[in-house]
Every structure is written in structure tokens, then in C-alpha cells.
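No value in this document is a laboratory result; all are computed from the given coordinates. Please read all numbers here as calculations on a predicted model, not as lab measurements.
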Structure I
Amino acid sequence: MLKPGQQGQMNKAGNFKVIEDADIEEAVAWKNGIFHFEDADVKTVMRQIARWYDVSVEYKGNITTEKFVGAISRNTNISEVFKILQLSDVHFKIEDKKVTVLP
């Protein structure tokens with residue numbers, strides 16, 4: 001049984017573990033229609049974007065190791081999300097439903 005502030009996590013092998021100090025705000029952000037990032041790398045950010053906007057993501061070269069903190073409404077147009085990320089020197093090439101993250 002989970003207690004307030006805990007999070008359950010199951011891996012592919014079916015092993016269950018309890019995370020004692022889970023970031024609950026980040027864990028339930030999807031329910032509230034928000035992308036919420038707390039010290040997230042580009043691949044973590046792009047994984048959520050790929051799921052939400054149904055795009056595939058590819059990486060070329062050395063991408064930034066910068067960490068991201070913040071929240072964006074999932075109702076935000078994908079082009080606006082990319083404009084926000086470009087402010088942090090994350091560069092993209094977009095072709096149809098494929099996004100290539102560039103150095």
C-alpha cells in the first residue's frame with residue numbers, strides 16, 4: 001500500500017518498487033494537461049513531446065546536456081513548444097512527423 005508522497009514503479013521484468021520521495025507534481029502533471037519537468041534532460045523532454053504530439057524523434061551529433069525545469073500546457077501548439085526549447089539552444093529539423101534534434 002502506498003502512502004502519500006510515495007510512488008510505485010514497475011520495471012519490464014515485473015519487479016515493483018516504492019519511491020519514497022517521489023515528485024508527485026511531476027507524476028500527475030499529465031492528468032492536469034501539463035508537461036512538468038524538474039531537472040530533465042533533452043531526451044526526457046522529447047520523449048514526452050513525442051508521445052503527446054505523436055511524432056518520432058531522432059538525435060544527431062552531441063546534443064546539449066542542459067537540464068530543464070518548468071511546466072508547459074499540453075494544449076500549447078508544438079511549434080510554440082519548440083520555440084521555448086530553442087531559447088535554451090536546443091535546435092530542431094522538422095519533416096512531417098519526424099523531429100531531428102541537432103547540436
Structure II
Amino acid sequence: MDGGRFHTVHSSTTKAVCAASNKRPTAAKGAQAQALDTVHAIGLALAAGPERWTAMEGGYPIIFDGECVGGIGVSGGTWEFDDQAAREAIEAIGASYKIDAK
């Protein structure tokens with residue numbers, strides 16, 4: 001992204017990895033999709049590895065025919081913008097971000 005900050009590359013790839021690994025959008029939720037407070041979200045990121053898990057919105061799994069084939073992560077805007085851009089990118093390639101999609 002023109003004018004993007006250096007950390008956005010790390011943030012976006014972490015969002016993509018986390019979303020693909022968990023097969024659900026990135027958010028402040030734990031392994032069982034339970035809501036996490038800030039302390040637990042930071043603890044989970046530290047335990048999983050800061051390059052593998054994030055609570056920041058903007059990461060989605062990419063689902064084709066019910067199979068997760070990867071993830072997308074968008075970073076650099078507001079969390080709302082990142083989230084919307086990721087969803088729109090998935091829709092643009094004819095994929096879904098819901099694992100039960102066929």
C-alpha cells in the first residue's frame with residue numbers, strides 16, 4: 001500500500017495465517033470461539049507466537065467448495081476498513097469465508 005507503515009506487512013500476514021489456521025475470521029476469540037478480554041488475547045498471541053495468532057480484525061480464511069485453501073489479511077486502515085476490504089476481496093474471487101459453504 002502506498003504510504004503504508006512498515007508493520008502492516010507483519011500484521012496482514014499474521015491475520016492471514018491466523019484465519020487460515022483457525023478457519024474463521026480473526027477477532028478477540030479463543031480456540032473455542034469464546035470472547036477474550038485484552039489480557040487473555042495478548043496471552044494467547046504470546047503463547048501461539050506473535051506471527052501465528054492475532055485478535056485484530058481483517059483476517060479471513062479463503063474457502064472454496066468447503067475447503068480452506070488459505071487466508072487473507074488486510075492491514076493499514078481502521079479495523080473496520082481492514083475487515084471490509086478482506087471480505088470484499090474474498091467475494092471478488094468467488095470464495096467464501098464460512099467453512100460450511102459449498
Structure III
Amino acid sequence: MVVVPPNATAEKLIQLAQEESDKNRYDNALEYYRAVIDTYPSRIDSVCAAEYEIAFIHYKQKKYGEAKDELNQLLTRYNNTEAETYPSQYKILASIVIKKIEEKGK
């Protein structure tokens with residue numbers, strides 16, 4: 001269990017999560033990414049990043065069903081009128097990973 005620094009910015013939490021993920025400490029990384037979502041729900045750029053990274057960790061852990069569900073939920077975010085302001089890279093990356101998951105299922 002990690003201690004989420006009080007008053008940490010979304011960027012700092014993402015940095016901490018990435019550092020943990022790089023060290024294969026996925027549970028810690030997930031906690032930081034979830035803290036981003038819980039603490040900064042109106043920061044859509046950070047939320048999209050955190051949601052994608054959570055799903056990608058599950059993909060790396062071979063939790064393909066969970067990852068695919070999470071990626072599809074992320075893609076659903078892009079189906080509204082505000083989506084043009086969302087960071088496009090996560091939509092693209094989510095689609096790529098879903099395709100990889102589907103190919104593994106064949």
C-alpha cells in the first residue's frame with residue numbers, strides 16, 4: 001500500500017504511478033492512478049491517462065477481459081460532444097490494445 005502525498009498534483013501522481021509501473025510494482029501504480037481519478041475527476045486529460053494506464057497494467061498482467069472492459073469504457077468517454085477536447089492518444093492506444101486482445105482470443 002502506498003501513501004498518496006496530500007495535495008499532490010495530478011501530474012505528480014501520474015509520475016509516481018509510472019515510476020512504480022516501471023519497477024513492476026503494479027498494485028502501487030494502480031493506487032496512484034486511482035488517486036488521480038478520485039482526486040481530479042474534472043481533469044479529463046489526467047483521468048483519460050489514468051484510465052488508460054490502469055487498463056494497460058491489467059493487459060500486461062494478462063487480465064485481458066478486465067483490460068478490454070476498461071478500455072471500452074474509456075472509448076465510451078470519446079462518444080460525446082466534448083470529446084474533441086480530450087487527448088486523442090488514449091483513444092488511439094485503447095483501440096490498438098483492444099485489437100491485440102481480440103487477436104489473442106483467436
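Relative contact order in percent (Cα under 8 Å, 6 or more apart) was computed and gave 19; which structure, I, II, III, did it come from? Structure of origin is III. Supply the structure label, taken from I, II, III, corresponding to Rg and Dmax of the Cα atoms in Å with the calculated value 13.7, 46. Comparing all candidates, it corresponds to III.
Given a value of -7000 for helix-only ellipticity at 222 nm (-39500 (n - 2.57) for each DSSP H run of 4 or more, over all residues; to 500), calculated from one of I, II, III, which structure does it belong to?
On the way: I: -7000; II: -13000; III: -23000.
Clearly, the read-out refers to I.
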